[in-house]
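Asker: The structures considered in this document are given below.
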Structure P
Amino acid sequence: MAAPPTPSASAAGPAVRRVVRLERFGPPEAMSWGTGPMPVCGNNEVLVEVDAIGVNFGDTMVRRGEYRRGQTLDEIPGFELAGTVVAGPDSGPGPGQRVVGFAEHGGGYADHVVLPVDRVFPVRDGIATTTAAALFTQGVTAWYGVHRFGRVGEGDQVLVPGGAGGLGQWCIRLVVAAGAQAIALASSAEKRQRCLDLGATEALDPDPATLTAALRERTGGRGVDVVLDGVGGELFAPAMRALAHNGRYVVLGSASQEPALLDVRALLPRGQTIAGVLVARVAEQDPAEPRRAFDAVQALVADGVVRPQVTVLPADDVVAAHRAIEARRSVGKLVLDLHA
């Protein structure tokens, strides 16, 4: 699927942009690059020329029409992007400033995007734009899971389902940086080795039938202190049974797209808590967020504490990127480069 050349403004008509359109809800092939009107900034908004787009599982849900109720075909996938500010108010990042944009309502699969000024965040010098596009959604979500909701401390034992995926890798790195031990789950020997290379103390096969016993054995019968779960589905119940007294179960996502059942009575005698994390909701409640968390994530990357695994693809390969995510072939983060 070839992307058309970038159009330009002319006296004959208004400026237009390149944008991914949905022909229908369905498979990756339902997406195609086309053109549309150039967006115009409103009050407290910035126009960003997009250089790179972070690809996330949520993008595939938008494409399938499963992200929100009443979704329409004119909704564009894409929640995470990196680029350069073209225009905006004096109070925000100025023209020429490299930023990461959080498009919480979608619309990021385009070469120009308008965002609220409080949803763009300056990128540190020394961090490549294609790397910056890989940091926000998964990095900030993992940061909240580890520090804000999981309250991971030194010596804690933390279960990370989906450890080889982009979110799981971030969780492992942040758990290790916090002085805790990560026990990862991954579906192949290659992915389990990747988790160990990232610093996980153990990497197990995600077998729901044996998971509870395996975790109890490896924790001396105590159970894990924290679960950072971006998978859900059939892994939820055995992971919950392996949660220690006063343990924290943090729901970061639901890559399985399967329901998980819970008898809440089990929480009472064990003093356990369950929390769900959505970056947009944290940002609504705390004006200092998510910039504070994103700055912390950037600092870890700039200082070499975290080296995110990023696979960069040309923007033309958006269909291939979605196929890889849905087939669970991707390891780490996929980023679309609009200049490749």
Structure Q
Amino acid sequence: MLSISKYKMYIKGLFASVLVAIVAIIITKFISFSTATVAIIFGMIVGNTFFKTFHLDESGYKSGVKWAEKDLLMFAIALMGINLNFTMLANLGVKTILIIVLGMAFTIFMGLLLGKLFKLNPKLSLMIGIGNGVCGSSAIAATSGIAKVKSSDIGISIALVNLMGTIGIFLAPALAHSLGFTDIQAGVFTGNTLQAVGQAVAAGFSISDEAGHYATVVKMGRVLLLVPLVLILIYIAKKESLKNRDEVTGSVKIGVPSFILWFIFFSIIASLGLLPDEVETLIATTSYYITLIAMSAIGLMIHFGTIVKTAGTAFKVSSLLFILQLMFSALLISML
């Protein structure tokens, strides 16, 4: 447990992160873009101008900002599990589940492959693949700690994934129409390709009510895959750490971070319906706002120089990946 005096060290940085998050919420009332992305970008602007000018990054602010981007984010992720209700899988047929699983695996694999071809940081490539393949910002936030991803790579991947999703709101329905998909097929297509839940729902209902329903259910199916993905990443991370040792003896135990255990706990609670809807909504809302504060802190820690070095290549990888993801999902739907 941290003492009260240690918590006091974080007040200035936490306050700065909260202010950035509030401004981001206000900005997104006037523009149609992800609040998390706006929080990161605005935080980055503040961190590279105001913080630099007054040397605030060298004062008591830095420790609080770092606490918000790490510890506070882990707390938000734990609460995020309340959004996962596994009973929704009952609404998906075997073919649809297969489309979701194959689509996710393909997207993550191609993200890594494209990153290798373009000589992009493997961890940034992984985050772009996971963000596109699963559920955007939430998936990146939930897996970045396990993969030990830098703040700059988290910020870049979230911004690019949400940009692709915003474009996809208009692109996916147009493609579904041009391919002659039925409303059900179009709903599966948008739900299986767009990054954030809101993006998939918006694109689906822009086609029809039936397409919107299927887009929502399929998208939630993708979100549910976040739990097994996290466990797989933990296993891989453990295996890689063992490879770096000269000699390994005894049995191998896979350590699961406590925030992931709480994440799974809340998802089980939601699936069993043990809490009133009002309480679940309160937990989900709390997680949302705490995540925004953490995203603001991530933005405050990113330096423009880092963005300039990697953003161009990352944009190419993200764009090509999204195109391939759309093509692969369209092919799966046509075949199955």
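Taken together, the values in this text are just the output of simple stated rules run on the coordinates, not laboratory data. If you're wondering where the values come from, they're calculated on a predicted model, not measured in any experiment. Cβ atoms are built from the backbone, for glycine too; each structure is taken alone.
Asker: For distance in nm of label points 7 Å out along Cα→Cβ at positions 95 and 223, the calculated result is 2.6, so let me know which of P, Q that is.
Answerer: Q
Asker: helix-only ellipticity at 222 nm (-39500 (n - 2.57) for each DSSP H run of 4 or more, over all residues; to 500) was computed and gave -6500; which structure, P, Q, did it come from?
Answerer: P
Asker: For which of the structures P, Q does the calculation of semi-axes √(5λ) of the Cα gyration tensor in Å return 31, 23, 22?
Answerer: Checking each candidate, the match is Q.
Asker: Work out distance in nm of label points 7 Å out along Cα→Cβ at positions 47 and 111 for each of structures P, Q, then name the structure with the largest result.
Answerer: Q
Asker: With mean count of other Cβ atoms within 10 Å over residues 143-150 computed per structure, which member of P, Q shows the largest figure?
Answerer: P
Asker: If mean count of other Cβ atoms within 10 Å over residues 207-214 is computed to be 19.4, which of P, Q is the source?
Answerer: The read-out comes from structure Q.
Asker: With FRET efficiency 1/(1 + (r/R0)^6) of positions 15 and 199 (r between Cβ atoms, R0 = 30 Å, to 0.05) coming out at 0.45, pick the structure among P, Q it was computed from.
Answerer: The read-out comes from structure Q.
Asker: A follow-up question, please. Quick check for you: by distance in nm of label points 7 Å out along Cα→Cβ at positions 23 and 151, which of P, Q is greatest?
Answerer: Result for distance in nm of label points 7 Å out along Cα→Cβ at positions 23 and 151 over P, Q: largest is P.
Asker: State the single structure among P, Q that was used to calculate relative contact order in percent (Cα under 8 Å, 6 or more apart), giving 16.
Answerer: The read-out was computed on structure P.
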